[in-house]
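Read through the structures below before going on.
Please treat every number below as a calculation from the coordinates, not as lab data. Only a predicted model underlies this, so the values are computations on that prediction, with no experimental measurement involved. Cβ atoms are built from the backbone, for glycine too; each structure is taken alone.
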Structure P
Amino acid sequence: MTDGLSMDTEATSTALTQLGTAGSALQEGWATASSSIESFGGQLGMGPLGQAFAQGYRPAVEAVSTAMAKITPVPGQLAQAGQQHVANYGQVDSAARNRYSGL
């Protein structure tokens with residue numbers, strides 16, 4: 001049990017910055033991979049073997065693309081929200097310290 005909540009705002013902010021950086025790298029990496037996948041997909045299905053392969057390939061690409069569209073922004077969103085919460089925590093902590101410092 002503790003006497004209250006205590007956040008290491010510097011360490012938390014640093015971790016959130018790293019999360020945001022990782023999120024940006026994920027988005028950039030997926031953009032590159034997605035472009036390659038899309039360009040390859042346009043070359044499929046030209047012959048009988050390619051048509052058979054494309055029937056399984058295209059639905060899988062669509063499923064992955066849909067999932068990645070939902071996933072890739074999340075780390076950046078979490079990092080941004082977390083940074084706002086760190087700032088809010090700092091403001092509340094400072095206000096509370098000032099209010100109760102004379103007691």
Structure Q
Amino acid sequence: MQNSSNNGAQADNEKQAHDAEKGRQRNTIQRDMIMVESDYKKYANEKNTLDMEIRALKKDEAQIKISLHEKQERLSKAEYELVQLDVALKGLKKKLNSV
């Protein structure tokens with residue numbers, strides 16, 4: 001009789017130990033999940049921030065390209081005008097020297 005009650009007590013102790021181990025494993029997994037979720041949120045926020053910054057930079061890039069193109073056109077016109085005025089100036093100097 002004593003053997004059967006010892007076996008029953010031992011089985012109860014093993015079940016309690018098994019349940020305690022499952023609880024520790026569950027707590028460890030939940031803690032790991034919280035850490036991974038925190039990292040996930042951190043990187044998701046960083047991704048969103050970078051996406052917004054890239055969109056803003058692309059917009060700035062488009063505006064810079066337009067401004068650059070306009071200034072290049074003005075430079076070409078100014079260079080053309082300088083050549084024309086140089087030719088006119090040389091022509092006037094020749095006339096002055098011939099008078």
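Percent of Cα pairs over 21 Å apart was computed and gave 74; which structure, P, Q, did it come from?
Among P, Q, the structure yielding 74 for percent of Cα pairs over 21 Å apart is Q.
Of the structures P, Q, report the one carrying the highest value of mean count of other Cβ atoms within 10 Å over residues 26-33.
When mean count of other Cβ atoms within 10 Å over residues 26-33 is calculated for P, Q, structure P comes out on top.
I have 2.0 for distance in nm of label points 7 Å out along Cα→Cβ at positions 34 and 58, calculated from one of the structures P, Q. Which structure is it?
Considering all the candidates, the number was obtained from P.
Among the shown structures P, Q, from which was the value -29500 of helix-only ellipticity at 222 nm (-39500 (n - 2.57) for each DSSP H run of 4 or more, over all residues; to 500) calculated?
So the calculation was done on P.
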